[in-house]
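Some structures are shown below for you to check.
Any read-out appearing in this document is the output of simple, stated calculations on the displayed coordinates, not a laboratory observation. Fair warning: this is a prediction, and the values are worked out from it, not measured in the lab. Cβ atoms are built from the backbone, for glycine too; each structure is taken alone.
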Structure I
Amino acid sequence: MKIKNKIAIIFLLTFIIRQLLTDHLKINMTIKNLLENWRKTREKGQELFYKPSTAYKRMWGDCDDFVTVMSAKLKQLNIKFKIGFLIRDNGAYHVFVVTNKNILLDPWISRRPIQFKRSLYKNADNIVLYDINFKEELLWGMIS
């Protein structure tokens, strides 16, 4: 995933939130099972965004596909969360989920829920978290 500017980040957030409202998916797997069983891939060419139901049926995809599925699971469990973006060279290159209890859900970092720490993402210039109300929390540096 590579997103070039803040407008594109807001587009992805809007897509995820819209899917949470319209794609009434029942996810039978636990959070731990989703992390353990997600098959990580990278998209080649154009960035595509999939509905949670599509990504869940496949159980593979890039980071934004995983975030749509995990967001749907957390919504199903009524767990509040934020969507995080790693920023480098003024573009987002990775997206992940952090719960309201500061638990990181990112299979690219760990196959189990772990405590979120800035140090897990050393290559990022900035980390920006958004809640589903688009409230922005900048953890490091500046975003333009």
Structure II
Amino acid sequence: MLDDIREFFQMFLAPQLEGIKGELKAINARIDALDNKFDSRIDALDNKFNGKIDALDTKYASRFDLLDSKIDALDTKVHSKLDLLDTKVECFRRELSAEIRRVEETLSADFVRIESKVDVRLATMDERMEALRRELLAEIKAAR
């Protein structure tokens, strides 16, 4: 019986297994061929995209460099304008401070002059009031 099974296996199953084995080898060969084909296509696309990316990088790198230089020039210009503005503001501040001091001195002198005039007039008014008071007292005494 063992011999019958062995004979059956060798006659029917072994050839079919060998056929399946051959088909698997053929399928593996096709898979390998497709894998190589896809790898080469992917590599070609990768090279193509890398070339285009490098071209864009080169194209825009010079534009970015130009933009950087324009920004630097504008920055320098703005800083020089700000420095000029600072200088003008400081000049105006000094002029304004000098004018304020001049006005204060003028007003101070005017106040001193006005104060002395008021003092003189008050003294005159005091003298007149004193004279009027004496006159009134004399009239009051005379009328009694």
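At a glance:
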quantity: Structure (I, II) behind the derived value 2.7 of distance in nm of label points 7 Å out along Cα→Cβ at positions 85 and 117; calculated: I
quantity: At a computed -9500 (helix-only ellipticity at 222 nm (-39500 (n - 2.57) for each DSSP H run of 4 or more, over all residues; to 500)), which of I, II; calculated: I
quantity: Structure (I, II) behind the derived value 2, 6, 4, 5, 4, 4, 4, 4, 4, 4, 4, 4, 3, 3, 3, 3, 3, 3, 3, 3, 3, 3, 2, 2, 2, 2, 2, 2, 2, 1, 1, 1, 1, 1, 1, 0, 0 of P(r) over Cα pairs in 5 Å bins from 0, in percent; calculated: II
quantity: Per distance in nm of label points 7 Å out along Cα→Cβ at positions 69 and 93, the highest-valued of structures I, II; calculated: II
quantity: Parent structure of the calculated result 10.0, given that mean count of other Cβ atoms within 10 Å over residues 53-60 is the read-out and I, II the choices; calculated: II
